[in-house]
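Structures for review follow.
Any read-out appearing in this document is the output of simple, stated calculations on the displayed coordinates, not a laboratory observation. The structure displayed is predicted, hence computed values, not measured ones. Cβ atoms are built from the backbone, for glycine too; each structure is taken alone.
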Structure 1
Amino acid sequence: MGTTVFRRGAWLLLPGILCFIASAPVFAETQQLALPQVVEVSLQNNGDLKSFREEKGIRDAGKVRAGLLPNPTLDFEAGTGALTGSSAENNLALGLSQEFFLAGKREKRLTIAERELEMYRWQLADRERLLTEEVKTVFYDVVLTEQRISLSDRSIVLNRQLLDVTKERLTAGDIPELEMNLVKVELARGEGARIDVEKALNQNQAKLRTLMGLPLDDSPTIVGTLETEVSLTKNLLELRQLAHGKRPDLKALEAEKSRGEADITLAQAEGTPNLTAGLALRRDTTSLEVGGMEGKDTAYTIGLRLSMPIPLFDKNQAGVQEARAKKSSSESRLTAAIRNAAREVETAYATLQNAEKILSLYKANIIPQLEENLKLTQEAYRLGEVGILAVIQEQKKFFEVSDGYLLALHDRQAALVKLESATATDLSGGVQ
């Protein structure tokens, strides 16, 4: 009977439990973003990049302006002889004139507008390249500080364990109180170091969210690692060729050089004046006196007017000289940019190779021995074979070397990011 009562009570409580579950707030999981998603969000939402994208309308307007013809001119003229004593005489003229471009100026201006649009597209691509480099760099800064916090937490745990051991040995009368105090100092130093690293983490996270263009209340979790292996399959010569063929800043300068050539062509065409053609309708009324009688005579005329400046003094020599100087300047900047790009590739490549060598030393000779040395020293202190200073020194060495290893991993990823930016190529195959 007790079981039956229990079952009935359970069935009676079930609706209430279900209602409670249904009414309970559902907490959304924090969004987790890996490096590819972080880059994608940044390219979509970064404020400076979005602002520059809006400037495309300025280039489009320039192209529309280049293709427009001058507006026609409407002329109106009226005259009367009333002020000179000839009130019966007057004239009226109505004219329409249009300026025509000669020497293909309109087509040449359209060509320049196309070059401007091409320059803008490559400049936009270059800004995206530089933003991607900055975002990846800050991303790995965040990952580094997160792993340094984990390392600091481990240091704190070990110091607390060591403090427990010193308390036991102090109680047993094996050590003086000074040794326990030294461990307390090390524990406090470790906690202070963690606070500093956490401060750096907050700064790096804020910088990354700013680059991503996120609102203040949006704080996604960054998911990444510094342990990603780098398999570079291209040699230095191939990387230089990639940079020369794919970097958008070089493409933008090449487009600027082409625009300089178009500027020279237009400036030479500007030496030919434009032709203005006009059509006019004129009515002249005059008075005639015949046999003592005054009469009026009205005449209508249609006239054609052509006008063109005579290029005697100004043949746009200054405009041609200016266009040639700008083209020469763009050629010099392009040459320098190609040389600087090659140097960037060489520097990033050498930095990546050095980072790989340092990491191989850590992995082969340093890291495997650290853990064992630390454990042996801690156990020796527990048995009273070594003093507390030896343990503290070994722990310091362990965490300094471990932090150096994290920095070496970070330097390798930073060098890879720099090399990818210098060649405008995803050398990691999208795997981060």
Structure 2
Amino acid sequence: MRVLVLGSGGREHALARALHRAPAVTALHCAPGNPGTAEIADNHQLDPCDPTAVTELAERLRTDLVVIGPEAVLVAGVGDALRKAGVPCFGPDRAAARIEASKAFAKEIMAAAGVPTAEARVCDTTMQVEEALDAFGPPYVVKDDGLAAGKGVVVTEDRTIASRHATACERVVVEEFLDGPEVSLFALCDGQHAVPLLPAQDFKRAYDDDAGPNTGGMGAYSPLPWISPDLVDEVMATVVQPAVDELRRREIPYVGTLYAGLALTSKGVRVVEFNARFGDPETQVVLDRLATPLAKLLQSCAIGGLDPDFRPEWHPGAAVTVVVAAEGYPEAPVKGDEITGLDEASKVDGAYVLHAGTKLGGEGRLIANGGRVLNVVGTGPDLPAARATAYEAASHIALRGSHHRTDIALKAAAAP
């Protein structure tokens, strides 16, 4: 099987790594990829949001499967163009990707499908925003209706901050605050059926103890020993399958990963958000645990042959990923500084490093080229061991001004 992965971040490196290990994959390509994917795949320099360029590349490579990583590529209609050309594609078309591209559309789908979620109001004017903030009260939850790379949500006790965020957005969804811990669940969908992957938990705030601004994600771990063993089946029955069915009823078949961001509230499971792709950095730990070959799973979705009763197999143990971020992230990340220590980090038993925002500079030096620069993954027989491995590996990496959280999976690892 010849596979092309679109994207250049840590999620795409994780996808490429999992596909590279699949026996069925005979040729692996990434566009544009990064220095990490270049070690296991052929990189191609193009704009992954250009439907024509991507389709021409896929046809030239005689690609059997295209896997779309970033949400912006989906919203650009790349999946539509590939399917029109007869190229199997894992990733929803533009219409289905609205479930992430528009928070208002996602709420509409959830309401029609009976999916449990927070009460919300869609606001186009300042007056509507202020009325919604009055109605729901603090903590205030204000979400940009469009794509915001995981950083379009403000949760705050400060009314001024909430109002300012709403003013900076063209359209927002204001909703009630959901209490309880959050869980990420990915489901692989073929337009009709859906199969769950392993739940994970990520850490959105920039600093320890959930302090600082919202980010695209500073770390993740899996599995989650503290959740109910029935949670996945409950979410598939009450959240994922109803949403897939509603989209299909509207003649918008959903093919790809449906990411359900969940809050386990005092009143039960509630959907915080839907995303139209693999989450980052949760993908890094979920795919590490996956024993079933990824390529066949994704191809089954792309061609419409997913067995709804199939459940993937998983490696025992646990995985923890720690994001090494550039100075100034998330507000104004500094680019261009040299990164060292990756070889030493990768020599730590049970650890490896995924590239998220890197490029090669002069004389082949590896330099920072984004906000989230590296994902350091640690594995082990349990969460404490995996966590210790990840942080030991991270200690070897040097990047001027960089920062990372020191509490990823801390509470879960410390639980009896």
Structure 3
Amino acid sequence: MPAKSERRPNIILIMSDDLGYEAIGIDGGTSYKTPVLDRMADNGVRFENAHVQPLCTPTRVQLMTGKYNFRNYIGFGLLAPDEITFGHLFSDAGYKTLISGKWQLYSYNPPDEAPEWRNKGQRIEDAGFDEYCVWHAHHTENKGSRYKDPVIYENGKYLADTAGKYGDDIFADRIIDFVERNKNDEFFVYFPMALTHWPFEPTPDSPEFDEFEPTPNKTLGARTWEEMKEGSGDSNPRFYKDMVEYHDKIIGRVTEKLEELGLRENTIVIYVGDNGSPQEVCSIMHDHHEVCGGKGLTNDRGTHVPLICEWPGTIPANSVVSSLIDSSDFLPTIMEIGGIDAPQDFEMDGRSFLPQLKGGMGSPRDWVYFHFEPKSARSAGRKARFVREQDWKLFDDGSLYDLKSDPDEEHPIQALNDDSAQAEARFRLEPIFEQMVPEIAPVK
């Protein structure tokens, strides 16, 4: 086994599903107990201005490829079959690689929803990882449960022993096993969690768990936002609290294994959310401020997510970074951490925030860009392009928002009404749209 100083760092990238900034205790949330993530922030760094796309697939595609969606986003629940992911890049660079968690990037649509996209996307087998253990690998309308009695595809076969078990526990088990087997190697683990996405169901720590029958997932693709708010079957938003707290507990299982194996100082753990919390869930911040989830919305409630990183001995403890972070920034950051050069002609829109992780200034972003076009029958007509600075946000229809005085973006400012500060912000942000040409190659 080479000395730690001679080894490249291990990387574990954890992404929760449907959990916004307001849900984490260290970020000011008071509705849920998140001691593991709070402790990670105390021992590392938390970011106050990390932003992602308002829905899961757009964020996941950016995260895995480092590209804005207008370059390679082909449809909801889909990843272009020829797209290079961080699975390919890290495997090719000699890292041992694992994805354990939610896939849902191949053949998403049910028969009555854009059927031309069925049997398209990227198969988990082709995503570049040495090993995989995932929910929703191939199914379309028959996804099966992601929580109790989950349907999970692992390294070429479906698991047959999941009765009574819980999806994210199985995913964590596989990560722990993988880390133990590869403790003498350099490894990259991607953990796209199932939690805390709908359906809202009991966790193993809930009194109702043993008697609970999982909610069928057959019609999930066709559900509207209105149906989600009203609930379905036994799904109940009251279980969101249990789900948030159990997801924190599972993350703790992974970090405890690193500690047990003596790998903490040579492993960076990165935690981020994939979009805002569900709209049907409202949480409290600082004991008095109610924040209702904004998943699917283009305001901060839809894009503002927690970002916490821990790397003892490298990241200064109890650090806070206020600079803007974009979901396209994760790939260049972890590539720099691993000392991996991009292949020739490989295009990335993100920029590394490794210097900020280490306590330096780096080259922080002046703005983050969003090309939000879900391409889903459930979200027909929802398309937006916008640029966000720390204090200002501009949409390509000319609507400008002052985020300090109007964080929920209820009062658009048009150019005819600009004062000098608004005109200056518009002057800075308008040219950015011209740099972003919304064209992607057709998928065959």
Notebook entry, point to check: Comparing mean count of other Cβ atoms within 10 Å over residues 191-198 across structures 1, 2, 3, which is largest?
Noted result: 3
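Kindly point out which one of 1, 2, 3 the value -6500 was derived from, the read-out being helix-only ellipticity at 222 nm (-39500 (n - 2.57) for each DSSP H run of 4 or more, over all residues; to 500).
Structure 3 accounts for this read-out.
Output the label of whichever structure in 1, 2, 3 has the greatest value of mean projected area of the Cα convex hull in nm².
Top value of mean projected area of the Cα convex hull in nm², among 1, 2, 3, belongs to structure 1.
Computing distance in nm of label points 7 Å out along Cα→Cβ at positions 47 and 87 gives 1.6 for which of 1, 2, 3?
This figure was derived from 2.
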Notebook entry, point to check: Where does the value 64 come from, among 1, 2, 3, when volume of the Cα convex hull per residue in Å³, for residues 319-358 alone is the thing being computed?
Noted result: 3
Note to self: So if we calculate distance in nm of label points 7 Å out along Cα→Cβ at positions 367 and 383 for every structure here (1, 2, 3), which label has the highest result?
What the structure shows: 2
